[in-house]
Structure P
Amino acid sequence: MSNLEEKTLSQTYHFKGRIINLRVDEALLPNGQTAGREVVEHPGGVCIAALTEKDELLFVRQFRYPYGEVLLELPAGKLDRGEDPLEAGKRELKEETGATAASYVSLGKLYPSPGYCGEVIHLYLATGLQYGEMSPDEDEFLEVERIPLDEAVRRVLANEIPDAKTQTAVLKVAMRKNQGDIA
């Protein structure tokens with residue numbers, strides 16, 4: 001197998017924000033040439049596929065400013081730097097839906113846009129749900145919706161749910177359910 005790795009020679013930050021940082025690196029390529037690499041640093045995120053006893057998933061509808069539209073997504077949120085992804089997932093599920101879960105299972109991680117962004121989204125399945133009061137962040141406005149798992153899969157396949165983390169988690173839950181990994 002050939003060497004495909006690139007070595008960072010320099011990093012110059014152009015923006016440091018509350019959520020992201022933007023830097024431009026100079027990288028040494030495997031062929032000895034150099035190239036510029038634009039990188040968005042992001043602390044990462046978490047997404048929770050909360051499955052009810054009736055095989056429904058808890059979704060949230062919220063306005064997503066970069067797209068200028070309301071999206072249907074699984075509960076999710078940004079990690080604080082160094083935060084444990086599972087603990088963040090538990091927090092986000094409770095804040096956004098009011099639910100807590102008896103069991104959490106990792107569904108792996110997702111690199112949403114590896115060409116320029118270092119974000120990693122951790123995916124979890126939550127079961128054994130109990131319901132309480134929502135407590136979204138003060139700048140967060142959302143509505144909770146329950147959608148049967150089969151209907152969620154249909155919507156993903158019909159491109160009615162364009163969010164990558166939601167598509168991935170829905171399909172992973174459906175596959176695990178079909179394989180008998182989920183009761």
Structure Q
Amino acid sequence: MQGPLASVAATMAERLAVRAGDDLVPTADVVMDTGFDLAGAPDVVWPWIVQLGKQRAGWYLPRGVERFVPRSRRAARVVLPQWQGLAVGDVIPDYGGAEATFDVVEVNPARHLVYRSTRRHTEVSWAITLTPTEVATETATGTRVHLRLRLGPVRRVRLAENLGGLFDALTIAGMAAGLEERLAVG
């Protein structure tokens with residue numbers, strides 16, 4: 001895989017690993033794994049992850065893409081204190097429709113965040129895991145951000161895997177680029 005989607009491809013080890021939240025949809029028909037690297041330790045990346053979302057800090061996109069988004073819908077470019085207190089049981093609006101929400105199921109600061117949702121008859125779990133890494137060009141610590149989306153039951157598995165997987169990879173690639181940009185500024 002080449003281009004921006006290659007930058008969010010999960011490794012085989014990441015796809016095979018058991019993750020927090022896997023038990024929420026134990027018989028998932030579709031599992032989408034993506035991952036990307038950021039320069040910055042997990043405790044630096046975490047505040048950006050915890051404030052992510054609709055009616056919160058938004059969905060991070062690079063400045064070049066966000067200029068086509070109305071100002072009122074652009075994502076935050078700073079860490080906002082009002083969104084740092086995410087707790088188990090909180091309900092977060094989602095971009096999947098007017099009534100779509102995610103329930104916060106697990107919060108392990110600077111390690112992982114797990115959400116759960118139901119979309120019609122499909123159970124959904126979304127886990128974001130942060131793992132410290134060594135940045136190849138420096139001795140500083142970086143972070144591997146891994147995202148796992150589990151869906152089940154799914155009526156049209158191939159459609160969800162192919163079209164849904166492409167959409168997921170594109171949105172994660174945009175978020176990865178937007179986060180990288182924000183972390184570079186400080």
Structure R
Amino acid sequence: MPEFFTQIGTFISGSFFQSWALWALTNIPGFPPIIQTVHILGIAVIMGSGVLLNLRILGLAVPSQGITEMTNRVIPYLYVALISNLVSGSFFVFGRPTRYFNNPVFAWKMLFLFGAIMLTLYFVSMHRKKAGYWEQDNRKGLARCIALLSLGLWIMVSLSGRWIAYLEHLQYPIWSF
């Protein structure tokens with residue numbers, strides 16, 4: 001792991017953020033499954049809206065709606081879900097920072113997430129700059145490339161999110177006899 005990444009985990013350990021997250025996770029009845037459910041529902045909305053938009057750009061879904069209309073419909077849900085996942089995920093990361101910041105899969109997840117968000121922001125900013133920007137013939141190829149890359153990144157975010165716990169188990173197996 002890069003040193004700065006593990007230093008973030010060390011910095012958060014014992015901080016107010018960790019105390020606050022641990023207090024919420026241990027003292028609010030039913031909070032861990034509730035916040036995890038919120039996180040999973042956020043993932044579903046992100047995948048649903050992001051994948052639907054990318055499939056529309058590729059011409060594989062909802063051909064009756066234009067890219068502009070689809071973008072205007074799904075992007076607000078994507079933004080709300082991203083904020084929801086930032087809040088819900090922070091409880092777990094702040095609660096056990098060294099578990100996450102010492103795990104290389106978490107670093108990969110953050111890298112994939114950053115790339116997916118940047119591609120989405122680029123796509124939306126160009127869309128907002130000029131209506132129908134991505135529907136012009138000379139930009140359809142670029143839009144399809146962005147959609148394919150975005151799909152791959154969102155899938156990798158989801159897969160790496162699931163692998164965070166599994167890598168920890170594989171690296172530090174608990175033997176029971």
Checklist entry - Just checking, which of P, Q, R has the largest value of distance in nm of label points 7 Å out along Cα→Cβ at positions 26 and 98? => result P
Next on the checklist: With FRET efficiency 1/(1 + (r/R0)^6) of positions 34 and 146 (r between Cβ atoms, R0 = 30 Å, to 0.05) coming out at 0.25, pick the structure among P, Q, R it was computed from.
Outcome noted: R
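Please state which of the structures P, Q, R yields 1.59 when Cα Rg over 2.2 N^0.38 Å, for residues 18-81 alone is computed from it.
Label of the originating structure: R.
Bear in mind that the values in this text are calculations on the coordinates, not laboratory data. A quick note: this is a predicted structure, and the numbers were derived from the prediction, not measured. Cβ atoms are built from the backbone, for glycine too; each structure is taken alone.
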